[in-house]
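Participant: Listed after this line are the structures, all set down as structure tokens.
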Structure P
């Protein structure tokens, strides 16, 4: 295991080295005449928003590409290019989060104030979000323009960005202020929000990048997309579950889905399984910030045995995903999908 951890640490430090190269290229982009002030602003904005997360999405491009190469040692160029695509996903994530936090009026992100809450940043963060989004094609153009799959990469990022923004829209218009209506919350709605807002960019995009680099045609891998989207939905259901039943020490945050009137899998299942009296309890207490209201909802979740309902969902999802993965004709693709599933199955954080 020590070797495994050592290899992971090496991979992460190589990955971070590539970030430094990309940051330097972007802050010296010949398409714009930087002043000292503007260069410093972009550097500080990137440092604050891009490399601070867990980097799972970015690193999984390299992991997936390695598995597709079936144990062959990667060249330095391959490691650099796979890392660069990984960073494009981290840039996309940063762009979404900077703007998400403004829309949600959030206070903290990754243990520090949201970027727009930093003194002297404020609404400049909107333009910073636009800049982050525009950095992606700059990176792709510089490093992939000569590659046969360049246009496919541009297409892929554009499509996934559109899907994610559309998922965010469904989420936002479902929870309009002053229009809290639990009767809208159904399993199909929850699924649509999650599929578009999370599954495409978090699960499908890293693998699709690796497949393109390996010379594959994405049109021939629709089943891979379907499995990864299912995995993304399973992941979000886990997230919804952990928000309420997880250990805050392990997940690193205190869940607020109940207070925030989120279209969470738990509330959808509660609405499906409760009687009229219990439904009234939900309508009365869900979406209120008072701890007593939150406790009342949690007590109802316990009465309805939602932990048991979740455990059943988890084992059925795992079974269905494993069957789908094992039906894939390519052992290398199976290995990629299995490694994704192993990372998330029965996770506690």
Structure Q
């Protein structure tokens, strides 16, 4: 295993530090004694120990002000995948990332740690214990993922040890935890509307759900092990809870923990998928007349009904990764943090 080296300068920047993952990252970095700059389009947290820089990711001038004297940059800025805003996905994930790389090099940043996604290798069919050697998806499940592939290629391709610029990509999967504005709130809203009564498939398909503290831990380990001649240079690493769980078991545990009923009826996977395709076709046909944002899509059916879990062996071997919070404890802590969404009995 590579030697773990703390950067001589413990000054880092978190791009996207006001977001869900970014906030947890900032808090953990401060706990570990790092000096932290946050760059984002808004200030999402109050902390007198953090220097905030508000700006546009695509503006090198804005970025440079946040990167002065910084040794490590954590790039975890990303639009919400559910927004379905293709222009924004491309702007932030691709154009913005290219600008980040340019700004890092100009500012003399030595290390860039990217938050990528395990979905860059997922095409909507089963992946069991997938490794980082899987090829990028030829048919990504959505445009968001397509831009994440472009982003990861750009970051890893810019790794340049000769010029003291080192890059690594962390690929989490199914991030969840306190303050997440997506997974649990959307799940509860769906349950409230009566659309959580059906499970897609037989309920046996295993997936990775990864607690946010474990994702943060993986990022910081990557930064500390990333050095010239280390195996991390220019490579991607899966970071998960290393405890794949049936998709519908996870959903049920969260819902029941918040006093909602678990899904109890089954729809065959093939039927759900073709129904979702039909809905997509109808939305396309009607698009000149009316704007509809369907929640029942082929992509969501694939995520709910297939196996998709990934091996962390490379991260264990090359940077000593192991989850710091078990899945059972993570679900418990997450449910406790959403008491305001609990249904009254």
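Participant: Hey, mean count of other Cβ atoms within 10 Å over residues 20-27 derived from one of P, Q reads 23.0; which structure? Each step should come with its number before you reach the end.
Facilitator: Values: P: 15.9; Q: 23.0.
That value comes from structure Q.
Participant: Among the shown structures P, Q, from which was the value -22500 of helix-only ellipticity at 222 nm (-39500 (n - 2.57) for each DSSP H run of 4 or more, over all residues; to 500) calculated? Write down the numbers at each step before the final one.
Facilitator: Working: P: -22500; Q: -11000.
Source structure: P.
Participant: Identify which of structures P, Q gives the largest calculated value of distance in nm of label points 7 Å out along Cα→Cβ at positions 196 and 324.
Facilitator: Numbers: P: 1.9; Q: 2.9.
Largest calculated value belongs to Q.
Participant: Oh, and also: Suppose log10 I(q)/I(0) by the Debye sum over Cα atoms at q = 0.11, 0.14 Å⁻¹ works out to -0.73, -1.18; of P, Q, which structure was it derived from? Walk me through the intermediate numbers first.
Facilitator: Details: P: -0.81, -1.25; Q: -0.73, -1.18.
Here the read-out was taken from Q.
Participant: If distance in nm of label points 7 Å out along Cα→Cβ at positions 124 and 316 comes out at 3.3 when worked out from the coordinates, which of P, Q was used?
Facilitator: Working: P: 5.2; Q: 3.3.
Answer for the origin of the read-out: Q.
Coordinate-derived values only; no laboratory data. On a predicted model such as this, the values are computed, not experimentally measured, just so you know. Cβ atoms are built from the backbone, for glycine too; each structure is taken alone.
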